[in-house]
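Trainee: Next up, some structures in structure tokens.
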Structure P
Amino acid sequence: MINLKNLDRENWLLCAKLSLDDSQKDYVAPNVYSIAESKVEEHYCPRVIYFNEEVVGFLMYCVEIDPPDKTLFWLFRFMISKGNQAKG
């Protein structure tokens, strides 16, 4: 089963170590950069993607703040690790 969990001290390093195929690296910011960014941008919401108990990906979204609109969200980071892609 796929689950989204909050980034925490138990899963952040696993998430930071996830990698993409070399051909994809120019399209997505490294997870460690996104994790750092989420600590200084209060409205950024990082989530770790799990398949069962395995960390397989990362996403980050935010709520619109200019102007404030709690009904508008932006999904601006999304990655599935190279070993977990193309599995439907």
Structure Q
Amino acid sequence: TALHIPLRSEFGIGAEEALGRAVLAARMPVLVCWEHTGIPRLIHALGAHQVLGVPAGWPDRYDLVWEFTRRQGRWTFRELAQHLLPGDA
């Protein structure tokens, strides 16, 4: 990639458990782009499903990033919105 950051694309829908293991084994921050109906399974695979504030499902919008941070074995969560205006793409 232009940023010289490794890109992995071997995980597909239904492979949330394997992706979760790879994320947990990573030694650097990880950005995961995933089909929104599979995100709850991925969160569960990470062991982050009981973190306060995590919605039970993904809302029907595509301008959100869910940020999970793990420090000393504990997860925190925050939702980051782009605040798109009508007609923005």
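Trainee: Suppose Cα extents along the principal axes in Å works out to 39, 36, 26; of P, Q, which structure was it derived from? Let's see the in-between values first.
Mentor: Working: P: 39, 28, 26; Q: 39, 36, 26.
Comparing all candidates, it corresponds to Q.
Trainee: Determine which structure produced the value 29 for relative contact order in percent (Cα under 8 Å, 6 or more apart), calculated from the coordinates; the candidates are P, Q.
Mentor: It was calculated from structure P.
Trainee: Of the structures labelled P, Q, one was used to calculate distance in nm of label points 7 Å out along Cα→Cβ at positions 20 and 60, giving 1.3. Name it.
Mentor: So the calculation was done on P.
Laboratory data are not the source of any read-out in this text; all were calculated from the coordinates shown. In this text the structure is predicted, and so the values were computed from the model without any measurement. Cβ atoms are built from the backbone, for glycine too; each structure is taken alone.
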